[in-house]
Structure P
Amino acid sequence: MATLLTDAELNTELAELPDWLREGDSISRTIELPSFPEAIEFVRRVADAAEQANHHPDIDIRWRKVTLVLSTHSAGGLTANDVSLARQIDLLTFDR
C-alpha cells in the first residue's frame, strides 16, 4: 500500500505544481481547452498516462473544461502516486 504524504511533504510538492489545489484528501486542477474535441483528446491522453501508472483520476468534462481530481483512495489520502500523475498531466497540458 502507498504511504500517505505528510502535510510538509505535500506542501513542498504542491509548490512545484502551482495549478493544483488541495481539497481535503485530494488535489484537483481544471484545464480549459480550445474546443470540446480537444478536451476529449486531452482526456484520452490522460487516460493513457493513468493506465501506465495504474493510478486513475476522477475526471469531469464540461464542454471545454476538464477537471481532474487525484487521491489514493486505498491509502485514504494523498501519496506520491498522486503527485507523480499530476506532474505527468501537467506535461500533457504543455504538449497541446
Structure Q
Amino acid sequence: AAFEAAACIGCGACVAACPNASAMLFTGAKISHLGLLPQGQPERLARVVSMLNQHDAEGFGGCTNIGECAAVCPKSVPLEVITRLNRDMGHALWKGQKAHA
C-alpha cells in the first residue's frame, strides 16, 4: 500500500468527485506513504493529527465511505489509505495527541 499511496499526484480529482468535498483520499495517501517509511516513524502520530486538523481548517468535508474518490483516482490510490489514516488517528488519540484543537 505504501507504493500505491506514494503514487498520489495531488490532482484533486478525488475531492471534485466526492459529494462531501472531502480530501481524505489525498490526506490518507500522504499519511500512508509517510507513515510506512522508516524515516516517517518519529512524527507519525503528530503528523496524522496535524494533517487532519489542517484538512478540517481548510473546509474539506468529512469522509462517509462513498468511494467515488478512489473510483476516479488516475493513479488508483486505494480507499484503504483512509482506513490507515483512521487507524493512525485512533492510535494518536489513544496516546494522548491533541486532535481537532
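Coordinate-derived values only; no laboratory data. Owing to the predicted nature of the structure, the values given are computational and were not obtained by experimental measurement. Cβ atoms are built from the backbone, for glycine too; each structure is taken alone.
Suppose distance in nm of label points 7 Å out along Cα→Cβ at positions 25 and 41 works out to 3.7; of P, Q, which structure was it derived from?
The correct label is P.
Quick check on the output: 2.9 is distance in nm of label points 7 Å out along Cα→Cβ at positions 65 and 81, derived from one of P, Q. Which one produced it?
Attributed to the structure labelled P.
Work out the source of -14000 here, i.e. which of P, Q gives that when helix-only ellipticity at 222 nm (-39500 (n - 2.57) for each DSSP H run of 4 or more, over all residues; to 500) is computed. Let's see the in-between values first.
On the way: P: -14000; Q: -16500.
The read-out was computed on structure P.
When you work out relative contact order in percent (Cα under 8 Å, 6 or more apart) for each of the structures P, Q, which one comes out largest? Display every interim value, and only then the final one.
Working: P: 36; Q: 40.
Largest calculated value belongs to Q.
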